[in-house]
Structure I
Amino acid sequence: MAAATATYKRILQLLEKWPVDKTKAGGRDLGEYLINYVNKAYKENKFEANPKYWDKQYLAIEKIVNNESRNKYKRLLSSSATGLTAEQCNAALSNEFLEEIQKEEESFFRKLLSLKPDKQ
């Protein structure tokens, strides 16, 4: 039990380095998802059942938190395949932007349905 608790605490300390993005609340943020996943696994005593798995998970999370791939493979351009910068992509994935898009889609479909000829 002590080893499982120590691994659990190590993972949580590592996840504290990863800030939760408040613009993606409601289960859409990877950091928030990982924290919930680890807490749920600990409550279900999964740390005791498979300690090697959780050691591997710690190493994988450590790579993500430390941006190892980003640092290893430097980008030459500041834009992505969409032509947007990282900041623009973050803004496009925020809850506020998605809500705005959803409102526009609803109004588009309402307009489309209002143009539909009446069946008689």
Structure II
Amino acid sequence: MQEDKIYEYAVIRLVPKVEREEFFNIGLVMFSKREKFIKVDFYLCPDKFRLMRSKLDYEDVHQNLESFKKIAEGKKDGGPIALLDIPDRFRWLTAVRSASVQTSRPHPGKSKDLEKTFEKLFQELIL
């Protein structure tokens, strides 16, 4: 029988006007220390982005999210944070910040299949 794997996840949020604290979910970051697993994915809907009537630029936000992904994946072009070990990268990505791209607080869970759980959470919380 396959053992449950402990993981943490956080929802990536777009905050169009930080002072108003309104947001919508645009991505997910999930990690498991024991399994040496980290994954980030996002979906930034262009139509929804236009509706928020913000001064944010779609391409700038998209680039920021790509950087998030590079850091999580440990890519060399992700900068010095991307070179840290997986738990440190997850903690950096989920640190509290007052920017237009933020994350929720991390939430714990258990799963037999981390990839399937990621996809299920992404469908439920982002799409």
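Laboratory data are not the source of any read-out in this text; all were calculated from the coordinates shown. Only a predicted model underlies this, so the values are computations on that prediction, with no experimental measurement involved. Cβ atoms are built from the backbone, for glycine too; each structure is taken alone.
Can you spot which of I, II the value 12.5 was calculated from, given it is mean projected area of the Cα convex hull in nm²? Only structure I yields this read-out. Here helix-only ellipticity at 222 nm (-39500 (n - 2.57) for each DSSP H run of 4 or more, over all residues; to 500) was derived from just one of the structures I, II, and that gives -10000; the source is II. When relative contact order in percent (Cα under 8 Å, 6 or more apart) is computed across structures I, II, the figure 27 traces back to I.
Here mean count of other Cβ atoms within 10 Å over residues 21-28 was calculated and came to 17.5; which of the structures I, II was it taken from? Structure of origin is II.
Please state which of the structures I, II yields 14.4 when mean count of other Cβ atoms within 10 Å over residues 37-44 is computed from it. Label of the source structure: I.
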